[in-house]
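Quick heads-up: structures coming right below.
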Structure P
Amino acid sequence: MVNRLLLLQAHCLAALTIAEPLVATVETNAPAGSSELKGLTLEELMRIEVTTVGRRPQPVADVASAIHVITQDDIRRSGVTSIPEALRLAPGVQVARLDAHDWAVSARGFNDLFANKLLVLQDGRTLYTPLFSGTFWDVQDTALEDIERIEVVRGPGATLWGANAVNGVINIITKHTKDTQGVLASGGAGTEERGFGTVRYGGKISDDVHYRVFGKYADHDDSVLPNGDEAHDSWQMGRGGFRMDWEPSDVNDFLLLGEWYAGRALQVYTVPTLTGPVGAPDDNHMRGGYVLGRWAHNISAESDFRMQVYYDRNERDTLVFKEQRDTADLDIQQHFPIGTRNDVMWGAGYRISHDDIPATQLLKFSPKERTINLFSSFVQDEITLVADCLRLAIGTKFEHNDFTGFEVQPSGRIVWTPTEDQSMWAAISRAVRTPSRAEADVTLFQPLPTGQTATLLGSDRFESEKLIGYEVGYRVQIHSRVSFDLAAYYNDYDDLRTIEPIGPLTFAARNRLEGETYGTEIAPRVKLADWWQMSGGYTYLQIQLHRRSNSADLLAETDEGKSPHHQFFVRSAMDFPRHVELDATIRYVDSLPALHVPSYLVLDTRLGWRPCSHLELALVGQNLLDAQHQEFARSLIQTQITEVEHSIYGKITWRF
């Protein structure tokens, strides 16, 4: 053992001695704490090119939308172990953990386990499921070290991305394979993260063909009940994947990537019996995978064409819900100028999704199998009104779906950049949330405390939910060490979902709710010294819902109390001598009256040390200010109420 320690120490000393040539050779595969990958300066953060707002690269400072970029350095230094946790680093996003494996994630309100107004993408692949118009967060993952950035757009994005991009769009973008050459191995364990590890290898076939493969496994402990007992909801997940980038010429790029996963999660459901509802333990199984291909062609310096196709399959097998779903998607887009003032983009797409959902004790779908088709096209013109100063973007999305037929979703956005250090923008948009398979075809049996069972029915009379959104924003870099981002919005909703009684203990989905939300989101960054940077975010949200006179849904307006009025976080990142890092984040989330969830304040910390250029050690503490706290509760399929515990874990990362 002593000999091994001496050998490791000698290797580290040698690596530190030759650190500069090694970094120059392996480029971005060097540890994220190296000089190349230090946290970006404020100027660099303002000039990061994002693709979500305009479907093409644009600097953050130039986009007419509320956007926040979570960088790889943010993810690494925050100590998060999942994508939902990373989304807490963006203002305007509501993230709550229900148990060991389930999350509620939304933007600008209407949060729920089955939140349905937020569109999520990963490398151009839509993670949305037509089952409930949302995202299964327990299976959305990848090697976190491979994520280049997460672009979080708050507000409607339907003009370019289509239905269900109502309150926001989240775009997870992974690194080019050129930036992940060599071997990476990381792993750790702790009180709640019982064990996790990732192994990745990147290589090249030729100078223009690079690739990587990875495998990942995680074992998560149970959460706890309010009385401190184990909730028996632990979960394990394994995942593997590959990516290959081929650049045969200066005008053509090809991408091929895929992933597959399999896992199990324990859960205790509330199911009806002859003597009343009881808790029934279950072993949930999830498995699936996808493959995606993309061709990008530069027609000229100002014009390009892109075609993408992917196939996705996922399966879920639980006590209350079973599903097999196959999805295929084709998308094309072209970008070109017209004259000197007009920059035009158009695109079209087709998606087909087939499901097979067997009946269970709690729910059934009629028909059991269904194929859903979605046809779409869009056009957008960005007009330069004043060169290098004032730009207007107008466009619309046309879609045809199997539930409501034809939908139109236009928008207009204007941005004024009077100086290089500041920009002001405004937007007005229309977006819709189309019906899901559940709202059209479900029969759900809901056990009641009285021992009776209520029945909830889907309906072909359910229409799309509609939004008209108004936004304004201001970005400014006050000083080379201080930047500030402000967004304000007012959203007008119509035809929101209600659950109306149609008989004794029988209910059906209707559209008899309307309302408005408004709020502000603030994101400052301050570099106090060359070794100390702080950032933060504050969110204010107000939701006001109103039942129509013909609605008898007495619970419809409770969505006002399922999202916090106030949220804030403050992050501190310090770099000390000898490659030591100290990071801390304080988060506050307001109470959720509709769910009887009190407000909470948490502290997350990370202590990192890089003894040599290839090795990084980290000790992470999460939720440190209390022993346990509740963050959310389910509203439909009932399970036991659980709470999040404080946790500590250690992690080792080795690159070579």
Structure Q
Amino acid sequence: MAVQHEILKKYWGFDLFRPKQEEIVIAILNGQDTLALLPTGGGKSVCFQVPALCMDGICIVVSPLMALMHDQVANLKKRGINAHTVNSSLSAKETDRILDNCVYGDVKFLYVSPERLRNELFLERFKKMKVSMIAVDEAHCISQWGYDFRPEYLMIAEIRTLKPDIPVLALTASATPAVVADIQDKLKFKTHHVVGTSFARKNLSYNVSLQEDKEKKLVEICKKMKGCGIIYCGTRLRTREIAELINKNKISALYYHAGLSIADRDSAFKKWMRNEYRIICATNAFGMGIDKPDVRFVLHADVPAQPEAYFQEAGRAGRDGDQAWAVLLWNESDIAKIHKQIEAKYPPKEFIKKVYKNIGNYLQLPPGAGFEMSYEFDLGKFCQNFELKPLETTSAMKILELSGYLSMNDVSFMPSRIYIRANRQDLYSFQVTNPMMDGLVKVLLRMYGGLFEQYVAIRENDIATNSKIQVAQVIERLRKMKELGILDYEQHTETPKLTMLTGRQHEDNLVIPVEVYENRLRTDKERAMAMERYITKSRCRSVQLLEYFGEKFPEPCGQCDICRENKKNGLSPEEYEALTKSVMEIALRGSISIEQLPSVLPAFNKEHLIEFVRWKIDRGELVLTDKLSIALPGMENE
């Protein structure tokens, strides 16, 4: 048995790899830079975790998703694999300790947020580490043509120069041809090498429905569908409103968005995962890292701004391989809303500079101060203090982040952590001289292992129960021991953290690069147009998505709303394409009526032809002129 099969069986319990996984693993074991294109749920993490366990040294995993990093580290530790994460939510002491363990210990995986790559402490320790490979998750973030460009990702090419012989595995679930080429160039691949499967989902039926009353249709679909589902909504308020509507119709539903407390989010997620509730109504904050295979349907109550987001969200249905449905509801107002959202993402540059200045004042930073320092940052309070609109301010901060001045991280998922700084003899002496603390120390040592070697996640509630004292007393005593230098205690917080990536600059000296502002604005508008075409064009939905992601000559799926309509009209995919081309050419002339069509297009079945044109008119893709001739929309008066 090959070593990669032994590792797969030992840690994951599988006898065989999924399609393309082993090809990717072998390429990395052979030292070949590789870009893996696998759809959502395609098992990307196994592609770097297996080869890393086959090789000596540590695997560096670069990921922009802190919650996902935290979950993957936790899952690896459950399998008995030593893994850690370094990101801006950690204190300098925690980071230092973890990096020490990576140099001198037996750590196999270090998950790193991209902004850490420019940190001098990380770079110095990286030079000393025995690195087996670098894995780049969400690799489309390195490309300015990608839908979630992160400038910090460009640092990966820089750290490659420090260890030029180790292979890089880049992974993404959505990339257009331009992004595929750009990823390999930006990561300095020695030779271009792409391994991937088709993004086609044979068990997933894509559907688009024009609805003036979306809420009524959502209820109708939820009643008709079996099993559990997700309803994606454009705003936090809408998640709650739709969940309430679904519940009123005697279908169990709850809602999820980033504005909820971590406890409420965790509760909603777990109840839905356990099938206690059939439906979860969520913003796009819900999805990354979710591994629920039996989702039977994904509904979109609002239209996403780009095909990449829609493809990933819809793709969370049917990951078990059984039949599933993705349904997008839209009306004319959605199209205008998409374009307004894009404009809101790019506030005036003067406003962006004003927000930067206010951040410096809010954090009380003198000029040049704050470099690589992290601060708790309450966005609501900040906006209130400086009379700023939250949506515009969030957009401005995103552009400042893309420009390399700061980063914002939601650390609410990070548990409290402790690390005992004192050696065992000094700790014993402390217990003897501080009898009030003795019981708490004994409980800590009994409940948690490794406290002398590394930072360990703790739960104050559990400690209080075992110590038979109040939670507030546990927190107070842990803080006291921190003050005395006995241990380090990093308490859980619900407040996001803002990290200054440079010292505070004068706002007039800020440089907002063209690729961050003008180029991204143009690309976002192009994506919105692609999304609009997907909604309004009567071609196979799967074909449209696959072509967008660069697949050549994809086959019609036969199960989307367009393909089903064609079957009902007695049209094969080839006939449909030919008929569409012929009718559209005639519509350009604007001088032929429906009744005249059969004589002009005698090669087509008369009934099929007339039914097809009426369907196009119902969909708004053709119109009738005053003279009852068929024409393209907007051309009826020409």
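General remarks:
- Source structure of the calculated read-out (distance in nm of label points 7 Å out along Cα→Cβ at positions 168 and 200, 2.4) within P, Q: P.
- Computed 0.10 for FRET efficiency 1/(1 + (r/R0)^6) of positions 120 and 560 (r between Cβ atoms, R0 = 35 Å, to 0.05) - originating structure among P, Q: Q
- At a computed 0.55 (FRET efficiency 1/(1 + (r/R0)^6) of positions 136 and 256 (r between Cβ atoms, R0 = 25 Å, to 0.05)), which of P, Q: P
- Each of structures P, Q was scored by mean count of other Cβ atoms within 10 Å over residues 416-423; the highest score is held by Q.
- For semi-axes √(5λ) of the Cα gyration tensor in Å computed as 38, 32, 25, the structure of P, Q it came from: P
- Among P, Q, structure where helix-only ellipticity at 222 nm (-39500 (n - 2.57) for each DSSP H run of 4 or more, over all residues; to 500) as derived comes to -2000: P
We did not get these values from a lab; they are worked out from the coordinates using the rules stated. The structure displayed is predicted, hence computed values, not measured ones. Cβ atoms are built from the backbone, for glycine too; each structure is taken alone.
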